[in-house]
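Just below sit the structures, each encoded as structure tokens.
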Structure 1
Amino acid sequence: MQNQLKSILSEAKDRLEQAASMKDTEEIRVSVLGKKGKLTEILRGMGKLAPEERKEMGRIANEVRAEIEGMLDNKFAQMRDLQKKVKFAAEKIDVTEPGIGPEIGARHPISITIDEITRIFGSMGFSVSEGPEIETVFNNFDALNAGPNHPARDMTDTFYIDQEYLLRTQTSPVQIRTLKEQEPPIKVIAPGRCFRCDTPDATHSPMFHQVEGLVVDEGITMADLKGTLDSFAKQMFGSNAKTKFRPHHFPFTEPSAEMDVSCFKCEGSGCRVCKGSGWIEILGCGMVHPNVLKVGGLDTEKYTGFAFGMGVERIAMLRYGVDDIRMFYENDMRFIKQFK
């Protein structure tokens, strides 16, 4: 047994000297000191020896075990140092190499357009109001003077959640919330997302953005509406921009109109953008209907107001020459980076 112990020690020394990795060293430890290791088997068999012989062999076996454990500790330490050196060499940074500059992101053209519209109306004294995208049927239709048989209330046009709530089809419900929460004078715009049951194509999307405007005070007239929107058009499309108002119908304004702006591509002479007419429709507007003012609890003999609403995507498409609204929502960075 003593010869076996010497043989195990000698073999362990030789194998540890040749070990070239942490894995090799661990395999040697298991083969010698593991549950089924050579030294472990000898220690288990010492119970068969005579007491005197067992004492002497136990001493020798413990010495061999201690020496092997010491060699293993040293070898593990060497392997850890070697691993660190290899890792440091692989991760070494050459400080003389040129750095990789961070890529600068780009603002989305819809955000750019909303910010520009907000800036222009902000310069005219408008503040920003917001409302929820999940709106009540009352605020979205009834309070805006849209009767129960109005075609926009059809399920083919509107995303209903239940009989009481829907995804707002316009930012006009913010008018109602503002009228209920604020006392005149009121001068606000309300940018936000809207939703309608449209099949996506080059000019339609089930989700889009609008900017609603509302002014209410004593003595507000159609002249105030026309002057405000004409000033907006000149700041948005250039000082040479001209505006034209055409009669229209909206349930929440009376009288109502649609506003055209002279084509900023051809300056009114006619081109592909304006379809040869020299004019481009950009928004709807009108004087706030008395029934809408009554919802806000206002005296219609004392207060009047005007409202307007414009599609952000339409303005962005016109300004940047985008011919497909779907490009705004495909998140193609090649497209978005053009607006840096």
Structure 2
Amino acid sequence: MNATAAGKIDLEKYGSLIALGTLFILAAIIGRPYFLQIENLVNVMRQASYAGIIALGMTLVIISGGIDLSVGAMAAFVASCGVLFMNWILQASGGNETLAIAGGIVVMAMIGLLAGALNGLLITLGKIVPFIVTLGTMSIFRYVSLQMANAGEFASHSQNFGELGMAKLFSLDIGVGVLSLPLPVATLFVLATILGFVLDNTRYGRYLCAVGSNARVAQYSAVRVGSVRFWAYAINGLVVAASAVLLAARFNTVSTPNFGLGFELDAIAAVIIGGTAMSGGRGSIWGTVVGVFMLQIIQNMLNMAGLSPYLQGVVKGVVIIASVYIQRQKQ
């Protein structure tokens, strides 16, 4: 009896890792011999990291019992403001790229924090449903960005900023390929480590789970429910800003109609696949990281199989529905 219970606990804890391993083997078979090439695996990790970073903040939001549909549009707005400010500093300082890049990153972080805080205030003080608030701010952020650029794009005038987007912490030729760690991937793991520690080892993390599980009981237990939820959205805004910096640097430009498009779906999907309950109250940052890589492996595998990009969206939708269904069955 005890052995059976232990087996269930292990399956619940490591189920997403087992699924990732199974999916990896399947992708290696379908995509052979290209999938297992080092360059392709590094590229899969890089592609996953931009939406993956946002998914880390989304994990906190969903655990708190909320949702944020504005993250993709917020990333476009944050990146647009940052690149504009960077270009202004570059011109005002006579071409000082270091100062311009530092100023642009600081501005993006501040605007991301403020945008996330705006969502949090409207939800906690305004008592508006998170779905409605973030649906509204999604429209605001996207269309303000489009208006600023006249539905065009903002190009960075800094060459070094573009080089930052392609930066690698190390690059090592191991004979069968070049093993490297791109900056976005390193950022994903660093933020996952920090937010994982916050969620699992701090009072705020415990309060976050309590609020998501039962806000009324948490309030009776002297937990400041509004403050806990507010900071979940504010932290999410900062995390969105980090992704916006890296994605804008990668292309050295911000295309306002397309920048961050669909990130909200990818982030929510990764969170659900990683085992976080959509109803709130429980979840895992590292489970989300696993979910992020699972989604990207699926996309890479389908690309190699020659499946239409439109049908790939269908597969993604099926995966989301299946993940939620499995969660319901467990409950």
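Quick note: the coordinates plus some simple rules give every number you see, no bench work behind them. Bear in mind that the values here come from a model prediction, so they are computed numbers and not experimental data. Cβ atoms are built from the backbone, for glycine too; each structure is taken alone.
Looking at structures 1, 2, which one was helix-only ellipticity at 222 nm (-39500 (n - 2.57) for each DSSP H run of 4 or more, over all residues; to 500) calculated from, given that it came out as -13000?
It traces back to 1.
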Looking at distance in nm of label points 7 Å out along Cα→Cβ at positions 198 and 254, point out which structure of 1, 2 has the largest value. 1
Using relative contact order in percent (Cα under 8 Å, 6 or more apart), single out the structure from 1, 2 with the greatest value. 2
Work out FRET efficiency 1/(1 + (r/R0)^6) of positions 158 and 286 (r between Cβ atoms, R0 = 35 Å, to 0.05) for each of structures 1, 2, then name the structure with the largest result. 1
Figure out for me which of the structures 1, 2 the number 13.9 belongs to, where mean projected area of the Cα convex hull in nm², for residues 86-277 alone was derived from the coordinates. 2
Label whose coordinates, when semi-axes √(5λ) of the Cα gyration tensor in Å is calculated, return 31, 28, 18 (choices 1, 2): 2
